[in-house]
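Next up: some structures, all given as structure tokens.
Each value in this text was obtained by applying a stated rule to the coordinates, not by laboratory testing. Not measured: the values here are computed from a predicted model. Cβ atoms are built from the backbone, for glycine too; each structure is taken alone.
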Structure P
Amino acid sequence: MQQETQALMAEIGFLAGGHGYHQEAETICDALEAALPGDGKPVIIRAFNRMNAGRPEEAAMLLEDALARDIREADMVRAFLGLAHHLAGREADKRRVLGQVVDAGDPDAVRLARALL
């Protein structure tokens, strides 16, 4: 799968989950995981899908499991973990995780972390 197609599929997955098409978002994640083993985008989309479905604790578990593995885009995964903690009302965990992101350096992840702090 070409990089441009992968990016487009990831964007569609985010949009699908954000508009209530949770099963379709999961199907897109399955395809992305097959094409991009070890990439952070599918787990971020799956977690975002769960957050949109009102299940932030489940999203946090997915993201924590991904961070326990050697996953690419770990800073962005942590930023979304901070969002999941925020939605779950876990302020201390949110601040701890987002503090790590701000210190990390990925500009996109840092912007998201700062917006949530």
Structure Q
Amino acid sequence: MPSKYKKHLRNLKRIKKPALFRVTNRLVYFLFSFSVVIYIFYIAGNYQQFLDNTQKLILTVLAYTSIILIFFCICALVEAFVYSFKLKTTYFIRFIFMYVLIGIISLFNAFAGIFITYISH
């Protein structure tokens, strides 16, 4: 029994993410963290009473960043499905759940940014 477990661990260590998947994964992480920072700036701007034009700019940047993030989440989902079937492993399933969650959050951010900007005009 322990030998099968060790063999399974060795096989898990050999799974290396393809280069395109790594680039897309890092891009999704970067855009998500950037949108979180922009959202925090918006909340801080409401608290500190930023100018209206500054708030609109922050919301516009948040909306565009979230739309780009949704696009790259869809690309990463397709890549995760393709590599999961190509390599015949379940290693990429956790990335699928993560990309769906990030996509839903960024969809909310995009709608909120567009809606609040529309109302403010």
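Quick check on the output: 18 is relative contact order in percent (Cα under 8 Å, 6 or more apart), derived from one of P, Q. Which one produced it? Corresponding structure: P. Structures P, Q were shown, and helix-only ellipticity at 222 nm (-39500 (n - 2.57) for each DSSP H run of 4 or more, over all residues; to 500) at -25500 was computed from P. In this comparison of P, Q, the computed figure 16, 47, 33, 4 for P(r) over Cα pairs in 10 Å bins from 0, in percent is attributed to P. Here the criterion is mean count of other Cβ atoms within 10 Å over residues 37-44, and among P, Q the highest value is seen for P.
Once distance in nm of label points 7 Å out along Cα→Cβ at positions 29 and 85 is computed for every structure in P, Q, the highest value turns out to be that of Q.
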